[in-house]
Structure P
Amino acid sequence: MEELEPKKVLIGVLIVFVLIAFFWYYFYYESTSNQISNLRSDISMLYRYKSELPVLLAKYKKAQKEFGQYSKKLPLKEEIPSLLVKLNTIIRSQDVELLSFRPGKAYLSKNKLYYIKPINISMRATYINCGSVFEKVAKMSRLFRVKDFRLSKPKIVNSKKVLINVNFSAETYYFKR
């Protein structure tokens, strides 16, 4: 058997070393390096979010407070019974007789953000008392819009009091869920 020359052995060891280094770089170092780079990017993004967090929390608290204020005017559900109680309290406090309260079917607004619930209401009152009712309704925290307003059937009670039938359509609103 021939003796291996030291140069050939050295070249063989060098080739094996280069192959091991290539496979180590290709299968381990490059993927690990990419993972490290991605993690560094994620960490810098998280630090940026951490610095923005107090501002975002303040904005969130402000938005929650505004939502609370607006949800009183525009609730998340219909709330017709409570609205009827409020309206009935207002009407009775003004010496007005509620003749009818007929809620209609709710429909979606044009911008599809909230529902509109129509209500037909009839009452009997003097002109002044009717105005007082509408003034108090306008001051309610809940959004309530009076639309078609009709006066009819005047009835003279005495020289200072004339009762009229007041028919009107109203709309109340609530958020779409």
Structure Q
Amino acid sequence: MFEIAIIGAGPAGASAALFAAKAGKKTLVIDSGKSMTSRAWVENHYGVNEITGPDLLNTGKKQARKFGAEVIDDTVTDILENGENFTIQGDKDSYEVKHIIFATGAMTDLAEKIGLTVIPGTEPRIKLIVEVDNDGRTNKERIWAAGTVAGKSVHTIITAGDGASVAINVISHLNGDRYVDHDILK
């Protein structure tokens, strides 16, 4: 049983996974390999001079794994409510989880299928987004959304920051107290 599952390993998903795993939460990342970042050249991501999208995606997954996230390649086909948990059904396997973070970029088909409220997109070429509150909560309890699918800009730095922010909100919810992650030089 995973405490937090993130659907999508683009900048929002990998960043969410990094924070969740580093906070000690049993974290699963399910990635279909369809991130729009896989076609990007990035020169506007703080802390990075320049990087290819594929290298940025690989770095994000590597960072999440470093802190214990399990990152798997699968395509989620359905999500079923199972009491206080969810069963995520993929093409390859199924996964039991407590909380879900949608970080599916421009893809909303699964969100619509499971009854999340979608609204018109706010970015060019993004037709629909999942409606969320300021913390990233959707209309379904324990399902959150981050990044472009939640109406944030498609820029990698912005979606990565939103993924981290939503993960912190989920961690805080699970802990019952506001979570802060600040490392210091040793």
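Annotations
- Source structure (of P, Q) for distance in nm of label points 7 Å out along Cα→Cβ at positions 18 and 106, computed value 2.4: Q
- For Kirkwood radius over Cα pairs in Å, for residues 58-145 alone computed as 14.3, the structure of P, Q it came from: Q
- Of the structures P, Q, the one that 7.0 was derived from, the read-out being distance in nm of label points 7 Å out along Cα→Cβ at positions 34 and 98: P
- Comparing Kirkwood radius over Cα pairs in Å, for residues 10-81 alone across structures P, Q, the highest value is found for P.
- Comparison of P, Q - label where relative contact order in percent (Cα under 8 Å, 6 or more apart) is highest: Q
- Entry that produces 3.0 once distance in nm of label points 7 Å out along Cα→Cβ at positions 90 and 122 is calculated, selected from P, Q: Q
- Among P, Q, structure where helix-only ellipticity at 222 nm (-39500 (n - 2.57) for each DSSP H run of 4 or more, over all residues; to 500) as derived comes to -17500: P
- Origin of the value 84, 17, 9, where semi-axes √(5λ) of the Cα gyration tensor in Å was derived from one of P, Q: P
Coordinate-derived values only; no laboratory data. Keep in mind it's a predicted model, so treat the numbers as computed, not measured. Cβ atoms are built from the backbone, for glycine too; each structure is taken alone.
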